[in-house]
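Please go over the structures that come below.
Just so it is clear, none of the values below were taken in a lab; they were calculated from the coordinates. Predicted model only: the values in this text are computed from it and were never measured. Cβ atoms are built from the backbone, for glycine too; each structure is taken alone.
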Structure I
Amino acid sequence: MSFASPRHLAAGALTFGLLGLFLVPCTARSAEAPAGYDALPALFKEWRAFEPPLLRDGAPDYGVAAMAAQHAGLRALQARLRAIDPGGWPIPQQVDYHLVRAEMNGLDFNHRVLRPWERDPAFYLSAWPEQSDTPAHEGPTHHAVIDLWTYTFPLSAADEAKLAAELGTIPPLLRQARQNLTGNARELWLAGIGTMRDQVATLEDLQRRTAGAGPALTGALGAALQATQGFVAWLEEQAPTKTGPSGIGKENYTWALRNVHLIPMTWEDEVRLLQRELDRAHAALRLEEQRNRNLPPLAAIASPEEFTRRGNEAVTRYLAFLQQNEILPIRPYLDPALRARLGGFVPLESRNFFHIVTHYEPLALYTHFYHWWDIARMQAEPHPSPIRRGPLLFNVFAARSEGLATGVEEMMMHAGLYDDQPRVREIVWIMLAQRAARGLGSLYVQANDFTLQQGRDYHVEWTPRGWMRKDLDLLGFEQQLYLRQPGYGSSYITGKYQIERLLTERSHQLGAAFKLSDFFAELDAAGVIPVSLIRWQMTGKDDEIRALLADGD
């Protein structure tokens, strides 16, 4: 496959040229003519219509025959994509091509290796009470999930009918799951039991919130709850027969990293990187503690009223800091997106890792909420390319989404956000250590070098000050997610490194003309896509993509 020559893309040319590059009219082409860019959005639309399974008894069909047919159909779509040669296209359009390629590889990986419908009971979770802070759900999910957070209670008549119809998919889906779940991944199975118990609790809570609803919703909710309870009992009965490993192994992990997430690294590379960041975080923390040894310790927030006041003050301070220091462009949606996510006061005995952080200094975690700006931007400023307009499938967005959110925590510290709060710098290093420790644990679990429990223990041991507690749900949720979705646990650190490298390269390219606010504007304009593709678009350097293609799909 040929590529455009590396070239310098100025910020202005990128920003103002995107619309013309992407809004290409679709015209008919002869079978003999080479396919142009207009063929790609058409194939993408067809691909996205193909990706959800067909329905059986009103629920998505993940049965053996249906999945075999889907995999065969996928190969035909991949062949059609390979027949398109993007080599002469402008770089942003070539980037779109590789996004479609990555998504198709994601479905292929699910069929060949991950097979969540066969190995992972948590795949059948339907009721989601909270919104993810990433563009789409984290981890493998089925195609009939119910986002309860989108409903306003008490429900309108229209919403009652809509929710009743959505809940109606749960019983047939769980009947089907008993036939589909033939895998032998013990730790996924045991963790999945807990996930489905959570659905029982969610549906019981929903019954309380909809007391007095009409017969359609009441009946659908009762049937969904009964089906979930029966499914949990069945999972428990089957658990003793599950004896196999749950990790996918180093080779499969590396394939997914390079072909789905487009990260030019291997399992071994990520281990080295995350170990380096863990070491750096612990060493830097000790130096900060030494420097601050004569300062009073931080005092934790003591009341709900203080939490609300300090949370709002933190948002005001943060946005003023960004504007005054010309760090990134201030958009109208930034302020409300943060204030909607302030959180609330949590009693000391119930505080998980992130609660501990926010009760010492809310701003330390709010910097990570670049996530919510990404989501708000996707709504307020839709990308010109239909391929980048919505969330990418199979968590292809992870390293950009989680990596930038994690990277901004440290970037803002170095930019001076806590110069008047030296003790808060210690918290930033603790957060980095926690991300590196949990990512390393997840890497070893995927390689089957650790059990899931050993991964959790490693996560706890290497998080400073005992802030990662064994007795709270956060620990189990995180390590289970990273086992279910290879590459996610490491994405916080891997993506952070990729963005730091891009910052280095872009500033070196531009020299005195480099501006940090322009850098963030370019980064955001590219969309929530793999950093290797953003780097190609921003710098013109295609070496990473060429190296990934050399591996072959």
Structure II
Amino acid sequence: MRSTNENKIQSVEAFAAHADPTLTKTLEADPEARSDGHDHRSREVRSGHYVPVRPTPIPAPVYVAHSKSFFRELGLADDLAKDEAFMRIFSGDLSAAPEPMGPLGWATGYALSIYGREYYEQCPFQTGNGYGDGRAISIFEGVFGGKRWEFQLKGAGRTPYCRGADGRAVLRSSVREFLAQEHMHALGVPTTRSLTLYASRSETVKRPWFRPGSRSYDPDVMQREPVAITTRVASSFLRVGQLELFGRRARKGEHPRAMEELEQIVRYAIEREYGEEVDREAPLSEQVLSFAGAFGKRLASLVAHWIRVGYCQGNFNSDNCAIGGFTLDYGPFGFIDSFDPRYQPWTGGGAHFCFFNQPRAAERNFTMFCHALAPLLRRDEAALKALESIRLGFGQTMKRRIDEVWAQKLGMERLDDALLQELFELMMETTVDYTIFFRQLSQIPETIEILQPSFYTEPDAVLLGRWSVWLQRWHEAIAASTPQERAGLAERMKRINPKYTLREWLLVPAYQRADEGDYTLLRELQQVMEHPYDEQSEAIEAKYYRKKPEELFEMAGVSFVSCSS
């Protein structure tokens, strides 16, 4: 019998052989960067697209988890995750990296805008030249199975953009991001991916967090937590905020090569993310317009997916908005429990980034994206008008995608908006679990009893009557009259409405045990959440397909989180 590992990558040398760097060969390094990569103090980065940085390894790394499904996709043997050299590399020690991998990684700068407003105050220099990857360092670009990937360490120490922070990520936040990325992929939501998660046996850092059982809205204790490095992987880590940074510099003429650097990064973004959708032989103005149209469609589709699965990004600034149109940066994210259009998992997020406001936040980010491109079209009035038309059309593109998603969740060919609005009212009045309700509805129930496991409160007779009327109207709208039609529709709806989502109250015990060196619950959760649409065992269903326990509502660190990580 042939070994299952026979054709897989089983060594760091074989892994490194897939190297094919483009960013560091195509774009410009900061001319003021240190040649040795020891560039770990906060400073202004005035020009260039990236800063070469040497990661700071975590001491005494221990294996926590890896994504078996992503390893398979890349063609990596599972044993590689525990290989000593591989562990050293992906816990920040690039001295273990064989050629053609280099000893340095790279960090990138970006601008900050919040809900369509430019900010400079959070930059320590008040110029915007100090904002960027403070603890995220890319270390490798490679092609696997014909697909290009960029590998980035999160928590690998300071960069020039650290703004005085320590450059570390704690195990708690690393567990959340590691599990969330692969869960979102399994949900069919475009996302960065998780490769590995390693923790330090010896290094800890202090972070503000919440006391056990706290109801405080703000962190009320400083606690020591173990540090960790998770490797996230994507086609690129280009963000709207990056284009913004170079667009601002070009618009204001901040240095002689500002316009050239903007054009370089835009061409690179097109090549890297939209090579099949944009004709790179066309004039630049045509490429820019095609780029804007394609990104707008991807962004609208992404946010519609978020609504579909009950995900709230929490902090959807332009620097957390990937040019590739996928989910990026799992900081204060959350999956909704009881339905609430204003659900916001982040204490610092506000209503502008709440669950139902995510389409508007996306529109603000798309506006900033278009503003960043505009300097390249400054001599072409027709192209500028066309770009403005694309920008103004994003709202309708977003609405169409959201309407399509609601129709799919309800099993309709075309959305009945009045029926949907009535459903929202009933879900709010009854306090309904978002995920469980739509999964139960996917059974095409004839009576209200099948939906009641999703109700947090017991409806009175009047409310039950309204539910029954709504259910009857819904049956009339879905037009599935025969048993065969209902069975087919039920299967389609179950592929749209997941049974399992990664709720915060499931994550908390997993990362708490991980802090103590017990990774069994984390790995169980990983297995369950990588199959979110499947009917799993009765034991798994009893444990994970249930409503949030009443005592956890309003509990700090469970019902809401700070941005501390």
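Taking percent of Cα pairs over 35 Å apart, for residues 213-540 alone for each of I, II, which is largest?
Largest one: structure II.
Assuming 1.0 is distance in nm of label points 7 Å out along Cα→Cβ at positions 45 and 261 as calculated from a single structure, say which of I, II it is. Clearly, the read-out refers to II.
Any idea which of I, II comes out highest on distance in nm of label points 7 Å out along Cα→Cβ at positions 269 and 509? Walk me through the intermediate numbers first.
On the way: I: 1.9; II: 4.4.
Checked I, II; max of distance in nm of label points 7 Å out along Cα→Cβ at positions 269 and 509 sits with II.
A value of -12500 was computed for helix-only ellipticity at 222 nm (-39500 (n - 2.57) for each DSSP H run of 4 or more, over all residues; to 500); which of I, II is the source structure? Going label by label, the one that fits is II.
Given a computed value of 20 for relative contact order in percent (Cα under 8 Å, 6 or more apart), which structure among I, II does it belong to? Mind showing how you got there, number by number?
Values: I: 20; II: 14.
The structure behind it is I.
Kindly point out which one of I, II the value 1.00 was derived from, the read-out being FRET efficiency 1/(1 + (r/R0)^6) of positions 413 and 485 (r between Cβ atoms, R0 = 30 Å, to 0.05). Clearly, the read-out refers to II.
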